[in-house]
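Each structure below is given as structure tokens.
Coordinate-derived values only; no laboratory data. Since we're looking at a predicted model, the values are computed, not measured. Cβ atoms are built from the backbone, for glycine too; each structure is taken alone.
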Structure I
Amino acid sequence: MAASTLKSEQINLRANPSQRDLFDRAAKVLHKSRTEFMLDAATSAAREILLDSSEFVLDEAEYIAFVEILDRPVVENTALMKLLNKQPSWER
């Protein structure tokens, strides 16, 4: 078994019954145990948060090119605007 898949650390959580039931229902849909579901969901959320808050460093030429791209006028995207203005199905 690879070192990255060894599970030797324990994490304890407290949840109310409705949260536990929600986790269990979602895990069942994905054919996973509660632990597998919660670890996958937490890992995915943590990665997304870290990626969204990551710093990136550019040299001067890269910075100038980056700023030029940001300063370009916005091109109207009618398909995107139509999608964004569409009422979500859960609000119908």
Structure II
Amino acid sequence: MTEKIDDQVDSVSDQIATFIVDDLQWEGTREQLLSPDPVELPFALDSTDLLELAGYLEDSFGIEIADEEIVADNFANVRRLAELIVEKQSGTGLM
């Protein structure tokens, strides 16, 4: 089961990184966002971009992100965001 969750997190991470680079026009690369030592999103994106990212996540993944969940811990990096999405989609607190 853990392998399936890891695959889901990897897939979601890839989609988030693509959105950040293509739609939010972040000047870095997808590879930087997905690396083992990833870029920290609160330093890479401004508050407007973070809100736009939250809206994208809700629309694209059919989840709801409460205002109090838009915090540095949840939006620390692409992988953490992907873990949050997979948690919400599964309805469990796996991460």
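Kindly point out which one of I, II the value 0.30 was derived from, the read-out being FRET efficiency 1/(1 + (r/R0)^6) of positions 16 and 56 (r between Cβ atoms, R0 = 35 Å, to 0.05). Traced to structure I.
Of the structures labelled I, II, which one yields 2, 14, 27, 28, 19, 8, 2, 0 when P(r) over Cα pairs in 5 Å bins from 0, in percent is computed from its coordinates? So the calculation was done on II. Calculating distance in nm of label points 7 Å out along Cα→Cβ at positions 40 and 64 for structures I, II picks out I as the one with the greatest value. Which one of I, II has distance in nm of label points 7 Å out along Cα→Cβ at positions 8 and 32, as calculated from the coordinates, equal to 3.1? This value belongs to structure II.
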